[in-house]
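**Q** Have a look at these structures, which come just after this line.
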Structure 1
């Protein structure tokens, strides 16, 4: 997955989260923080550290666990984003 595809998937996921009324505001805010972290660490023009990348991965992994049962489609999308980050070496 390219950087542009990753950003598009993040945007699609954010739209899915916004439309799902069963997802609370704190979860949406947590995802927004994780998405911002991911966009920052994948932007070649932004200086980042290994800690920044780890924080993004950990945030995604936590979200996958949270969504697996109640939101399998969203969980799958988060998993694809995590896989893309791994492919990018993040």
Structure 2
């Protein structure tokens, strides 16, 4: 009986270890996926910021001044934006 109990305990420990490893792999893959998404978003934001600097010559403006400039023109741009650039 004791031998059977030891076998069951050993199997339980192996299964718990395997579950723990799988849980770690799952968390690790989620972290990697989130990291990739953050890097992609950062890249897009940098590209859009570069385009803003290029076309609106905002290199010399502070963040607050750039925001004020964008607020001044946002209504006009959003109202006259072609359909293909509008949110669906």
Structure 3
């Protein structure tokens, strides 16, 4: 799983930065940003370096989940599809 894009997206949304503004700063297209944020493409080192500056984090931050999220992710592996949908709905509100 390519998690760097999910982390990037979380920071972008948290700071209220639009896809267009973020893509412009990263010097990529919005389409490519979308592919990165949905885990369909791996960001280049250049993109990660620019993202680290934009979000004021270390470049390596995008390469692994924060420690406190690892147990939560592991716990979701045993959920049924219905339980995942319920959890997803709860987390989106």
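**Q** As an exercise: Cα Rg over 2.2 N^0.38 Å, calculated from one structure in 1, 2, 3, equals 1.16. Which structure is it?
**A** 3
**Q** Next question. One of 1, 2, 3 was used to calculate helix-only ellipticity at 222 nm (-39500 (n - 2.57) for each DSSP H run of 4 or more, over all residues; to 500), giving -30000; which?
**A** Structure 2 accounts for this read-out.
**Q** Comparing Kirkwood radius over Cα pairs in Å, for residues 5-52 alone across structures 1, 2, 3, which is largest?
**A** Result for Kirkwood radius over Cα pairs in Å, for residues 5-52 alone over 1, 2, 3: largest is 2.
**Q** Among 1, 2, 3, considering only distance in nm of label points 7 Å out along Cα→Cβ at positions 13 and 45, which has the greatest calculated value?
**A** 2
**Q** Which one of 1, 2, 3 has distance in nm of label points 7 Å out along Cα→Cβ at positions 37 and 69, as calculated from the coordinates, equal to 1.5?
**A** Here the read-out was taken from 3.
We did not get these values from a lab; they are worked out from the coordinates using the rules stated. All of these numbers come straight from a predicted model, not from anything done at the bench. Cβ atoms are built from the backbone, for glycine too; each structure is taken alone.
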